[in-house]
Structure 1
Amino acid sequence: GSSAAFCVSLSGALLALTASAGLDYSNQGWATYGETGLHLVNKWALEGEKIIHGKPSGIDNTVSTYGNMIKFRAGELSRLKSSLPLRMLITNTRVGRNTKALVAGVSERKLRHPDAMASVFDAVDSISKELSAIIQTPANDDITVTEKEEKLEELMEMNQGLLQCMGVSHASIETVLRTTLKYKLSSKLTGAGGGGCVLTLLPTLLSGIVVDKVIAELESCGFQCFIAGIGGNGVEVCFTGAPSI
């Protein structure tokens with residue numbers, strides 16, 4: 001995801017200097033792209049992702065470009081509107097990984113165990129569909145929100161188990177999982193795995209004291225922590241004066 005965010009930022013900045021971006025240069029401050037501009041930003045960001053990863057799915061750059069939540073399946077993209085004020089703790093394990101090698105490893109495991117791996121992928125698909133339905137269903141009070149968050153926690157735990165079956169977990173990721181589990185929080189790896197970052201759902205009613213304790217313990221292990229809201233804005237550009245190269 002971080003490489004996609006970089007590619008989208010670079011693509012958006014360079015396109016902002018061209019007429020094809022369709023931006024209003026008369027006002028200073030933050031400006032948003034229209035649909036045509038977003039399409040171009042996303043297209044060029046994907047080319048950057050190809051240089052970095054070889055054969056990316058395109059979903060990471062699409063999320064960074066359009067923002068909010070994205071449902072992606074076999075090249076079909078749809079935008080989702082969440083009814084939940086979701087917060088995630090992002091833990092950077094500081095362990096680098098080779099995405100191409102990890103993807104290749106999953107492919108090799110699929111060749112060795114085609115039936116078992118097919119079941120794993122089917123389960124991941126079912127989890128994605130259920131999560132999509134949960135976040136789009138209206139939540140009108142704290143009780144409903146809590147019930148939904150509990151379901152999301154279970155789905156995250158199941159998804160992490162399936163990712164372990166694919167062979168893309170890592171000792172550093174397992175350390176984060178054990179640490180957050182002590183505080184009854186659910187986590188899963190994000191991205192290619194093999195290190196990188198881990199997501200931990202922070203329930204709406206979770207005490208700030210607990211969050212601080214979790215972060216302190218994770219950072220004592222040498223990890224880096226951030227708190228982020230889910231479903232933010234997509235790419236925007238800020239003008240502080242007349243654009244020039």
Structure 2
Amino acid sequence: MSEISDPGRPAPRTSTHSLVVEAIENRILSGELGVGDMLPPERQLAEQLGVGRAAAREAIRVLESHGVLESHVGSGARAGTFITSMPTAALSRFLKLHVALNNFALDEVVQTRMILEVESARMAAKHRDPEMLDRMKQELAVMDGDEEADDAELSREDFGDADTRFHVALAHGGGNRLFADMTQAIRESLRAPLLEGYRAREDWAAMQATLQDQHRALLDAVAQGDADLAAELAAEHIRTSYQVLSVQK
């Protein structure tokens with residue numbers, strides 16, 4: 001019989017640092033702490049919560065990894081541990097780990113990407129934000145190899161990274177920060193399998209040309225404010241990208 005199902009065993013105790021994490025989270029949820037606020041020094045925090053400094057230190061480390069806290073060493077106004085807002089990094093780490101562990105099937109991640117990016121393309125076409133359009137054009141130029149010196153061939157890794165920045169810019173252009181953060185997290189979680197798929201393709205040059213044609217068409221639709229066409233092209237592009245992932249199966 002497993003330890004979990006054994007009724008004779010006591011329930012596992014919650015670690016002390018988890019209680020500290022919960023206490024800090026509760027202060028945030030109640031509005032007592034907000035972005036930019038500084039936590040008490042480690043010793044004072046431990047005394048307030050009735051725990052050891054090691055537990056307080058570990059709780060801070062955990063919340064830093066979640067993108068909730070940011071610590072600065074030294075002296076002056078910027079020294080200390082502050083409530084911050086870095087959801088993209090935390091989401092990216094979360095998704096990358098769970099995709100690697102197969103807790104989220106690749107198909108599920110791609111389906112989520114489809115929902116997010118299709119709607120982002122539609123909203124971006126309605127907004128037509130000039131800064132977003134410029135960023136997309138810049139990344140399109142990178143993927144075209146225009147930034148490479150001496151006619152050097154753009155690596156598949158560099159192409160993939162510019163592709164990610166292109167799509168994140170598109171998501172930001174939609175005006176929904178959560179969509180943008182989730183798009184970046186999903187793209188980061190797909191970075192390794194996409195790169196593996198790029199490397200596995202014998203027809204990479206043809207695939208790259210197809211992806212770039214789709215990027216250009218998508219950018220044009222967004223720039224022209226054609227929301228329905230932008231959404232349709234985004235869906236087509238993601239289906240093409242999924243073919244790259246399918247090479248590995």
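Every number in this text was worked out from the coordinates using simple rules, so none of it is lab data. Remember, predicted model here, so these are calculated numbers, not experimental data. Cβ atoms are built from the backbone, for glycine too; each structure is taken alone.
Looking at distance in nm of label points 7 Å out along Cα→Cβ at positions 39 and 231 over structures 1, 2, structure 2 comes out largest.
Computing FRET efficiency 1/(1 + (r/R0)^6) of positions 103 and 223 (r between Cβ atoms, R0 = 35 Å, to 0.05) gives 0.35 for which of 1, 2? Clearly, the read-out refers to 2. Out of 1, 2, which structure matches 17.9 when mean count of other Cβ atoms within 10 Å over residues 63-70 is calculated? That value comes from structure 2. Calculated for structures 1, 2, distance in nm of label points 7 Å out along Cα→Cβ at positions 95 and 111 is largest in 1.
Quick check on the output: 46, 32, 31 is Cα extents along the principal axes in Å, for residues 47-174 alone, derived from one of 1, 2. Which one produced it? Attributed to the structure labelled 1. Which structure, out of 1, 2, was helix-only ellipticity at 222 nm (-39500 (n - 2.57) for each DSSP H run of 4 or more, over all residues; to 500) derived from, given a value of -17000? Derived from 1, not from the others.
If semi-axes √(5λ) of the Cα gyration tensor in Å is computed to be 31, 23, 19, which of 1, 2 is the source? It must be structure 1, since only it matches.
When mean count of other Cβ atoms within 10 Å over residues 23-30 is computed across structures 1, 2, the figure 11.4 traces back to 1. Suppose relative contact order in percent (Cα under 8 Å, 6 or more apart) works out to 31; of 1, 2, which structure was it derived from? Clearly, the read-out refers to 1.
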